[in-house]
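Undergrad: Heads up, there are several structures right after this.
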Structure P
Amino acid sequence: MEKVDFDDSVLFKRLLEHVTKEELAKIVQGFDNQEILTSGGVTLAGNRYIYLSGTDRVIRAKLGKFGVHCMKTQQAVVVSLYEDPIQPQQAASVVEKLGDYLITCGY
């Protein structure tokens, strides 16, 4: 069987084409007002994820075998979409380490 290589930048670009400014704005608002996410969930690229938990820096959501983990830094929001077999703890570790690194760099 021939190995198929995917260009991550192409996949990322396709995803970004479907994520709206309104969806991202709701995530940003959700860091300060989690009730928005509790009642309406987290929507990305038209898919509504069930809000699981969050803080003023982290948001977690799930939809079937897919999950979302977001972290707010000083100037950015890191958004991770993952699916099985990636475990939520693995996604959280990567996203939060990246977020902490960005914070140390002033982002």
Structure Q
Amino acid sequence: MKMHYPEVKRRILDDEILLLCVQISVMFSKLNEIATEAERNLTVLGVQFDAEHRIVNMSPEARQYLQACKTPILNVYFAFGAEYSEYITDDMDVLPKLSVAHQLH
């Protein structure tokens, strides 16, 4: 994973700040907009997605785009989640055991 998604060294975007400062309904609407745009951008670069919007094939051009410093970070975040979705969970039996707060006790 670290090879494909190097450490983030980009400035914070207005959209990132917006997501932290709006109502939940607006946040989800904005996230959907961001994800749709990111998937569209990656598809143009040759990335193939399955029916669940997970990446099944990454083109070399798309990989280079994702590693470029000028690529919008929200596109990179989307691609990471779409490529490594098996590591992302919403299982409430697992999440409390993974949180930083849990590890501090």
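Undergrad: Looking just at distance in nm of label points 7 Å out along Cα→Cβ at positions 26 and 50, which of the labels P, Q belongs to the structure with the highest value? Write out the running numbers ahead of the final one.
TA: On the way: P: 1.7; Q: 3.6.
Top value of distance in nm of label points 7 Å out along Cα→Cβ at positions 26 and 50, among P, Q, belongs to structure Q.
Undergrad: Relative contact order in percent (Cα under 8 Å, 6 or more apart) was computed and gave 16; which structure, P, Q, did it come from?
TA: Derived from P, not from the others.
Undergrad: Computing helix-only ellipticity at 222 nm (-39500 (n - 2.57) for each DSSP H run of 4 or more, over all residues; to 500) gives -15500 for which of P, Q?
TA: Q
Values in this text are rule-based calculations from the coordinates and carry no lab data. If you're wondering where the values come from, they're calculated on a predicted model, not measured in any experiment. Cβ atoms are built from the backbone, for glycine too; each structure is taken alone.
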